[in-house]
Structures are given as structure tokens and as C-alpha cells.
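We did not get these values from a lab; they are worked out from the coordinates using the rules stated. Keep in mind that this is a model prediction, so the values were computed, not measured. Cβ atoms are built from the backbone, for glycine too; each structure is taken alone.
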Structure 1
Amino acid sequence: MIRTGERYPDEPPPSPPTCLIAALESEAEAVIAEREFGWVRVADKVWDSGRFPLRLALSGVGKVLASWCFARYAESARRIVCFGTSAAPGFEEIGSLYLAREFVEHDFDLSGLGLELGVTPDEGMEGPLLIPPSASLAMELRTAAAACKLELGECRSASGDIFVFDAMAARNLAARTGARLLDMESAALAKLAVLRAGRTNAKGERISPEFLALRYVSDNADHRAGRSWKEELREASMDFADLLLAFARVIRAGG
């Protein structure tokens, strides 16, 4: 666990094959506390497991910090999972868990230039929807969820640097993006996974890491969102610990 005043290197070594990214320590608290991982701290807010081929990194809140964190490990990690809490604009039950494999960046708006919401120019984007590679990773997480008897749904997530607590605004965002979840990081990471991240093989081809987001519904993006989010953090952290430990066992068994 973290002790005040400890000093660590600014740069961790290359990531193990699997990297977990959470925005906040409170979202990952039970994961950090789980002794079976055998965490060894290798840099500030970065731990490597002594028992699994796994890294855990805390990025900070928002698209910029999360993107910087993702970019540090994308060349060495084969799988990257962003996990954390999400708002659901009245559609999904608080306390439920979801895989997000499709993403939209809802606060990137160049509609004044004739572009769709979420589309970055000069990047070859045909539309706002970001779908990074994730098939094997999704299967591994579903196997893990079954092993620890957790229900795991699947839906699209929309991300922006906004904590949404207005029900009407949330419903409008959902209608515009087709998303059933809202968060503040994952679409930016998906954009990197689709457009920029990865390594080059011997043939000169770019190989992207598999990426998806694991989300816990903490609120319904309404006037109660702030209080609901705080109340749900502990339960979210405990569910993440159970599921990610089962996931670590799955990837270790798979080699």
C-alpha cells in the first residue's frame, strides 16, 4: 500500500503483457489491497504484479492524463484494460458491470467545420465510432466474470472531460452518440489504440494493443450523481478486485 513520503523512479520499466489503467486510487483501492497480486511498486502510481504478467497504473482523471498514461505502455503491453466508474443516463442499473468495446468522444466538436461530433480531421476517421481490437481480451474477461459469478454486460461508452449531472444533457448525449454509459477517459484511449498506438512488426505493419474498458455504473448522470458516485466507489473497487484477480488467473493460465 501507499506510504506518504516514499520516492520512486519517474520512469517504470516496459510494461508486462497486460496493463490495467484506472483514473483514481479510490476506484482501484481493493485491487491494490489484494495480496494475491503481489504488487511491487515500480514508479509513482505504478505497480507490477509479482505473480501475474500484469501492471496497474493510476492515470489521473480526464482524457489528457489517461492518454499520457496509455501512451507510456502501448508499445510493450499486448492488452490494456481501462477500468473505473461510469454514469448511465437512466438506462443501466447502478452497481452493474459492463465491457465497453465501442467508444465516442462526445466533447470533441468540429461541427462548425462540417464534421460529425467526435471526428478528428486528417486522421482517416469515417465517423465518430472508435472500435479498437478487443476480441481475445473480451473473451478472457468474460471467462473471468463467469469464474467469479459476476454479470458482465456490453455496451458503448461516450467520454468527455465533463462530469455529467444533468439528466436532460445526459439523455441528449446518449441519443447523439448511441452510448449507454458516460465516462471521462476511455474514448481517448480507444482513439489512440485505433489511430496511433502500438508497435511495428518485421513487415512494417502496425500492431495495436487490444483495448477495452471495464465500467461500473455508479450513477445515473442526474442531480444525485455526485452523492451516488461517492457512495458506490467502495463497491465498485471490490467488484473490480474480484473480476481482475480472476482475469489475472485466466491470462496466466493462457500463457
Structure 2
Amino acid sequence: MGKVIPFSEIEFYLTSIEKSNAPKGTILDTNVLISASYDVRDSHAQITEILDILQYKSYRIFATVNTRSEYLEFQRRLILTESLLDLVDEFSIAKLPKNARARIQTLKGSLKTSVAADSEKDEVFNESQLKKIKREFSAGPHSGQKNWLEICDTFLKGKIANEDQSLMDRGVEYISPNDESQKHLFDASLGWPEAIGICEKTGTAFSDSMILNALKASKLTFIVTLDFDVGYAALSDPNMKDVVVPDRLFKETRHYHFPN
């Protein structure tokens, strides 16, 4: 069974595994990637410090294809949210369809209420909300009003690619057993049955199960996560490796009486 390591002990932990033959690298989950780039999050400073420690100690930092997709999806929603809210700002002179403006204003209020009720939520429209807004716009030019394709061209074009590049600029690599230069990092294949097994054991979200499966299939020793479920799944699996989590999650996992 893997261990759960609190952030406050990461330097001691890294020292303790230095003599192992494992490659010096780790996998980051999606929330770690987001927190590293999104300075509004409370965890931003803490994650930045953890990544600085890892890179100072010459650890390679990896993300899976799945986490890359989830990270870019968050950036898409964030960019659209900020852009749409700017369009209905009291100082905006943008000409919007009446129903679109009303829909954005209504969902803006719902978003603020939701964030006020749960401090861990990001002030970002979810996919359902974005689709409701999108339906209120014409696809192309109509009556001189802003249209959806124009909004995407203005605010999204090139931005997602820039966010993807920014990850690589921070030293994040994409790990894959199909990459010839990374085959030495794996000692097992990334099979669907293994990921399904992780999901079925604890009811963990399949996206998290795939990240944990990548860790198990690799020769890497640990993963860094902000997700309670990832730590929970690791402690439930006698063959799992280590998980590094914030101190508050480390304390929380001690209440669940995992079998030895």
C-alpha cells in the first residue's frame, strides 16, 4: 500500500527515496496544473512552492494526456467566463442580443452565490451554463450584434494553444509509454482493465483512476495531487505507490480506517 505524504514533509520524503533506483520524476493531477497557473486559487502559492522544490531537486514533472485535456478544458471555460462577464460589465459598449445579456447576468449571479457557498469552487461557468449562454447568440453576423463565432475568434483564438505551451515552458512533460524516449519510465502497459479496476474498487472518478493507473504502470514513485479521492484510492490499493497531498487532506485520510 502506498503512503500519503503531506506537503510539509515533501523535502524529507524526497531525501528518503533518493537512494532508490526509481527515475526522478512525478505525475501531477489536473488540479495541481490549474492551481499552478491560476493565482486566484488559495492553493496557488503552496503548489508553486512544491513545484519549485521538485525542480530544484531535478525531478521531471509529468502530466498525462488525460490531465492535459482537463487542464485545457478548464482554461477554455475560464477564458470564456472572463470574456463574457467583461461583455456585460457596466462599462462595456458591446452590442449583445437582449436575451444573451440577460442570461449572462442571471448566471453571473448564480455563479457568485455558488462560490460564496463553497470557497473551493472556482468562479468559472460550467459547461451547462456556457451552453445556455451560447444558445442566446446568433452563430454569425446578425443585426449588428456580437455573435458567438466572433466572440470565439476575439477571445479564444490562439489562447488555448498559448496555455498548452505555457505548461511546457514551466517544465511539464506529457508522459506516455508510446513515446520511444520514455519507454524506460514504464514497466507495464496502460490497459483499460487496470483503470476500470481502480474505479470499481473505490468509486473514484474515471479521470482520477486513469492518472493512478499511469502511476502504477510507470517506474515513478509518487504523484502530487490536490484531490481527496486520489489519496483515498491510493490507500485502498495494496499495490499503489505514494501520493503527496496538502496537509489538510493528509489529516483527513487518517479518519477512514483503511485496511492494512
Q) Given a computed value of 0.96 for Rg/Rh (Cα atoms, Kirkwood Rh), which structure among 1, 2 does it belong to? A) 1
Q.
Suppose helix-only ellipticity at 222 nm (-39500 (n - 2.57) for each DSSP H run of 4 or more, over all residues; to 500) works out to -10500; of 1, 2, which structure was it derived from?
A. 1
(Q) Comparing percent of Cα pairs over 16 Å apart, for residues 178-233 alone across 1, 2, which structure shows the greatest value? (A) 1
Q. With distance in nm of label points 7 Å out along Cα→Cβ at positions 26 and 194 computed per structure, which member of 1, 2 shows the largest figure?
A. 1
Q. Once relative contact order in percent (Cα under 8 Å, 6 or more apart) is calculated for every structure in 1, 2, which label goes with the largest value?
A. 2
Q | Answer label among 1, 2 for the case where FRET efficiency 1/(1 + (r/R0)^6) of positions 98 and 242 (r between Cβ atoms, R0 = 30 Å, to 0.05), calculated from the coordinates, equals 0.05 | A | 2
